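The next part holds the structures, each set out as structure tokens.
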Structure 1
Amino acid sequence: MPTPIRSAIEQFCVDLAQDPLLVQGAGGNISWKEGQVLWVKASGTRFQNAQQQDIFTAVDYQHLRTFLDKGHCNVQPRLITSLAQARPSIETLLHALLPQKIVVHLHALLPLAYLIQSSAQKILQAQLAHFPEWTFIPYHQPGAELASAVLAHTKNCPAVKLLMLQNHGIVLAGKTVDEVRSLLGRLLAMLSDDMTMPQIPAYENICGFAVNGIEYSPIQDPLIHQLVYQPALYRGLQECWAICPDHVVFLGAKALCYTDRIHFQHQSGDSDDNGDKALRPDVIFIKDDGVFVADGFNTAQQEQLKAYLHTLSFLPSLNDVQVLNHHDIAALCNWDAEHYRQQLAK
């Protein structure tokens with residue numbers, strides 16, 4: 001029988017999952033503290049399944065605090081109970097650092113549209129001037145590196161309730177689910193005053209094709225084709241691709257863009273730094289034609305691509321977008337923890 005707090009968390013997870021602007025695929029995580037136990041969403045599990053599946057792992061909270069209180073962020077969470085072959089969230093240390101009972105981390109797209117701008121901190125300081133106890137965290141690799149940055153920024157401000165993570169997402173903390181829900185609503189209301197997403201027309205009736213025996217079909221979501229029909233968005237594919245960790249993890253280090261199908265057919269005979277994978281990419285973008293995917297392009301990848309479209313659409317301009325650098329991208333692409341999430345997505 002679930003405890004009252006667990007039931008409230010599970011309902012909150014399902015509520016959050018109803019809005020794709022807040023939750024995409026298995027992204028984001030949530031936790032609550034009960035005595036010496038930190039319950040945290042397992043890596044690769046989905047908010048939407050919280051009431052049908054056991055998506056949480058129990059971690060020894062006191063063990064983590066012993067190390068974190070000394071400033072050590074390389075500690076591995078010690079599982080008390082675990083789902084079969086499950087791992088606690090990559091961001092478990094982040095949840096342990098914040099003293100509030102409930103912590104939720106989301107890759108919410110409206111805040112992300114602010115957080116990928118080079119001038120994000122300055123803009124947010126004005127936009128959130130009346131929001132209680134928040135702080136801006138420059139980009140760091142998820143996991144121990146991010147936890148160390150958060151520890152440094154919050155050690156003199158233990159009451160912080162909101163972390164704005166550059167090129168990543170948001171973290172909200174509170175005593176109850178209702179408090180966290182209220183904070184989220186207040187945050188989104190403050191940000192939406194200055195940024196709206198236009199209506200995105202859908203493109204349908206696009207035909208697929210085959211290259212070297214590989215079938216490429218138009219992506220199922222007709223809205224996503226806007227990425228190659230809108231000049232500004234197509235430029236975004238080429239110049240503003242690696243906007244956040246999940247985007248890189250699930251969609252790769254760069255967008256493969258082509259002027260037409262013949263250009264792709266010609267290039268598909270060549271290999272590049274990715275070797276054989278260059279011959280059969282999961283997704284390609286052909287200008288004024290469509291977004292095409294190979295067999296095996298999964299739901300998680302499509303959700304990430306839709307999130308990318310929405311995030312760019314929120315922006316008034318692509319001229320101020322800050323993307324992850326080559327070092328950041330390489331760290332994500334070569335990280336075992338992210339390979340694990342990629343396998344779960346399949």
Structure 2
Amino acid sequence: MAAKQSESNIQIHPVMVLAGTESFLRRQWLGRIRQAALDEASMDAGYIRLEPNVSVTALLDECRTFGMFSSRKLVVLEPADMLLKARGGNNPESSQDGDEEESEPPATSGGTSPRDLILRYAEAPSDNTTLVLICDNWLKTTRLHKFLDKQGAVIFCQAMKEEEVPRWLTQHARADFDKTIDPQAAIRLAELVGTDLARLESELAKLALYADKQPVITTAMVDELVGFQHEQVVWSLIDALAAGNAKDALSRHTELWQMDTRIGFTLVGAIFFWLSQVLKAREMLDRRLSDNQIIKELRLWPPPRASAVMNSARRWGVDGSRRVSAALLEADMAAKTSLGDPQRNMERFIVRACINLDAPG
């Protein structure tokens with residue numbers, strides 16, 4: 001079957017591969033392939049997803065069988081990795097053409113590998129079927145890859161590099177939301193969210209809705225809408241630390257790292273600021289100042305946060321506040337000198353802080 005040129009300029013081939021671990025791109029490409037490969041009458045009945053443990057025989061039988069309720073078929077195997085394991089372990093460079101087989105018994109009595117059978121099918125495919133193999137790992141050294149790649153039927157869905165994110169945001173904002181995103185706003189959003197395309201798309205959709213009739217998404221919008229989420233979670237973590245609740249603090253910490261893999265420096269700065277307020281409040285308590293005087297002078301707001309600072313100042317004392325600050329400084333220095341993983345360092349700090357908060361000063 002010749003490649004089909006779709007209205008959206010996607011070339012549809014009898015066998016296609018989506019390879020890589022970026023799930024957002026895989027879903028996006030599969031959606032585009034589905035729209036291009038199936039006509040309106042076949043969109044539902046012709047869309048067939050198979051279980052990962054399907055045999056290569058059953059897979060190809062499905063591809064060759066004429067659809068009862070649709071004129072075209074899109075057969076999807078996700079993940080296809082089980083079917084495509086190569087001989088020689090996990091090192092793709094060790095595989096040579098023809099040197100590939102399943103770790104399970106071969107699918108045929110003659111020992112022909114699933115890759116070879118899929119290659120044979122790709123050379124003489126069904127006229128009305130598109131087969132899409134979706135996998136995390138894909139060997140570029142096999143005959144199957146070379147055959148499909150020559151057609152342009154292998155699409156790699158790899159995680160985006162940090163420096164590529166602002167350009168992706170610019171293109172995505174224009175194409176999908178009819179918005180322009182200010183270059184600095186794109187950089188800021190990339191800093192806050194990282195390279196997770198699913199989260200970036202979600203945040204961009206919210207920003208486009210937030211911008212309403214304004215044509216440009218600004219840095220102020222990003223800080224107000226996305227940065228605010230980070231701030232809320234940071235203060236929830238600090239509130240859990242103040243209460244000595246290690247479980248809740250660790251949960252909030254994990255949430256922050258999922259939101260932004262570079263949150264470490266921002267988080268350390270926020271906790272240091274909070275600890276400085278606790279230390280100042282304690283020193284002012286020792287000078288016999290009232291709570292209202294301290295809250296007013298330190299500009300503690302909102303009231304629940306002011307109450308947490310005052311309670312911590314009373315419980316810890318000056319020595320306790322300094323002890324927690326020293327533990328945080330140790331975690332921060334370890335991160336800056338590449339001693340251990342920054343996320344793990346902060347987790348250890350949280351546990352140490354919550355265990356020792358009530359230790360006598």
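Every number in this text was worked out from the coordinates using simple rules, so none of it is lab data. Model, not experiment: these values are computed from the prediction. Cβ atoms are built from the backbone, for glycine too; each structure is taken alone.
To which of 1, 2 does the computed value -17500 (helix-only ellipticity at 222 nm (-39500 (n - 2.57) for each DSSP H run of 4 or more, over all residues; to 500)) belong?
The value was obtained from structure 2.
Work out which structure the value 21.6 belongs to, where mean count of other Cβ atoms within 10 Å over residues 131-138 was derived from one of 1, 2.
2
Could you tell me which structure in 1, 2 was used to calculate mean count of other Cβ atoms within 10 Å over residues 123-130 as 13.5?
1
Mean count of other Cβ atoms within 10 Å over residues 291-298 computed as 18.0: which structure among 1, 2?
It must be structure 1, since only it matches.
0.10 is what came out when FRET efficiency 1/(1 + (r/R0)^6) of positions 171 and 243 (r between Cβ atoms, R0 = 30 Å, to 0.05) was calculated for one structure; which of 1, 2 is it?
2
Give the label, chosen from 1, 2, of the structure having the highest value of relative contact order in percent (Cα under 8 Å, 6 or more apart).
1
Comparing distance in nm of label points 7 Å out along Cα→Cβ at positions 195 and 315 across 1, 2, which structure shows the greatest value?
Of structures 1, 2, the maximum of distance in nm of label points 7 Å out along Cα→Cβ at positions 195 and 315 occurs in 2.
If Kirkwood radius over Cα pairs in Å computes to 21.0, which of 1, 2 did it come from?
1
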